[in-house]
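Below: a set of structures, written as structure tokens.
Read the figures in this text as sums done on the coordinates, not as results from a lab. Everything numeric in this text was worked out from a predicted model, so none of it was measured. Cβ atoms are built from the backbone, for glycine too; each structure is taken alone.
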Structure 1
Amino acid sequence: MDIKSVVKPSVNSNIPQLSPGDTVKVKLRVIDVGKERVQQFQGVILRLRKGVDGGNFTVRRVSYGVGVECTFPLQSPLIQRVEVLKHGKVRRAKLYYIRKLSAKQARLAERQEKIQAP
């Protein structure tokens, strides 16, 4: 028996098409004691994992000189919105090498969209 036949993952419609190297701003609903607020996490996508459970993506940023990574499930109802700020030009599917680089060295060139001639 296949798990896909039992459980149908529902992908969050507020998440656009993502790829590694994109700089994104993730707006996440956080529930504190009796309060609810929206917290944003901005960084570069290190990896995308697609699977039976719907998959997830990992975002990395440097905050006060310390690298912070956060993994978000693609089907989470707590994600309000994901904005793609820029598309990075990368040649790898997993960008783990960025962990060893400083914040300035880890900057990625922006990917140019190809314009089709009519």
Structure 2
Amino acid sequence: MVAEALHRACYAGAVEPLVFDDAVGGGRREIDHLVQAARPQFIGAGDVVVNVTGGTTLMGLAAEELATAARDLACPVHRFGLIDRRPPFEQESEPYRAGEPFWLDTAENDDAGVLD
């Protein structure tokens, strides 16, 4: 599904997948594993953009922990959620639609949701 989502988003940049063994009940062990796997990507990174939309509870908690780890390495972090105003049945039948970004950390919301 990652390859399809990247294709639909017309994204051709580098990707380093982080994969849960148990995205529902993996707990702290899973989150710590993902943070350790991501740390090398954060070192020397410019902006780190973290999508906190959707997924399981553990995925949301992991996204927040990843943002914290990036901040701890002095990376600028920008968390966002995506708003999809379509009815749920439309979202399920056509999931690959751009949502409206809602930026959580800075004033990007005042700039029509665009990260410079």
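Upon calculation of mean count of other Cβ atoms within 10 Å over residues 62-69 from the atomic coordinates, which of the structures 1, 2 produces 10.8?
The read-out comes from structure 1.
For which of 1, 2 does mean count of other Cβ atoms within 10 Å over residues 22-29, calculated from the coordinates, equal 17.8? Let's see the in-between values first.
On the way: 1: 17.8; 2: 11.8.
Derived from the structure labelled 1.
A value of 29 was computed for relative contact order in percent (Cα under 8 Å, 6 or more apart); which of 1, 2 is the source structure?
That value comes from structure 1.
Could you figure out which one of 1, 2 the value 0.95 for FRET efficiency 1/(1 + (r/R0)^6) of positions 14 and 86 (r between Cβ atoms, R0 = 35 Å, to 0.05) was computed from?
Working: 1: 0.95; 2: 0.70.
This value belongs to structure 1.
Work out which structure the value 16.2, 57 belongs to, where Rg and Dmax of the Cα atoms in Å was derived from one of 1, 2.
On the way: 1: 16.2, 57; 2: 14.9, 42.
Of the structures listed, the value fits 1.
Could you figure out which one of 1, 2 the value -500 for helix-only ellipticity at 222 nm (-39500 (n - 2.57) for each DSSP H run of 4 or more, over all residues; to 500) was computed from? Can you show the working numbers first?
Details: 1: -500; 2: -12000.
Of the options listed, only 1 reproduces it.
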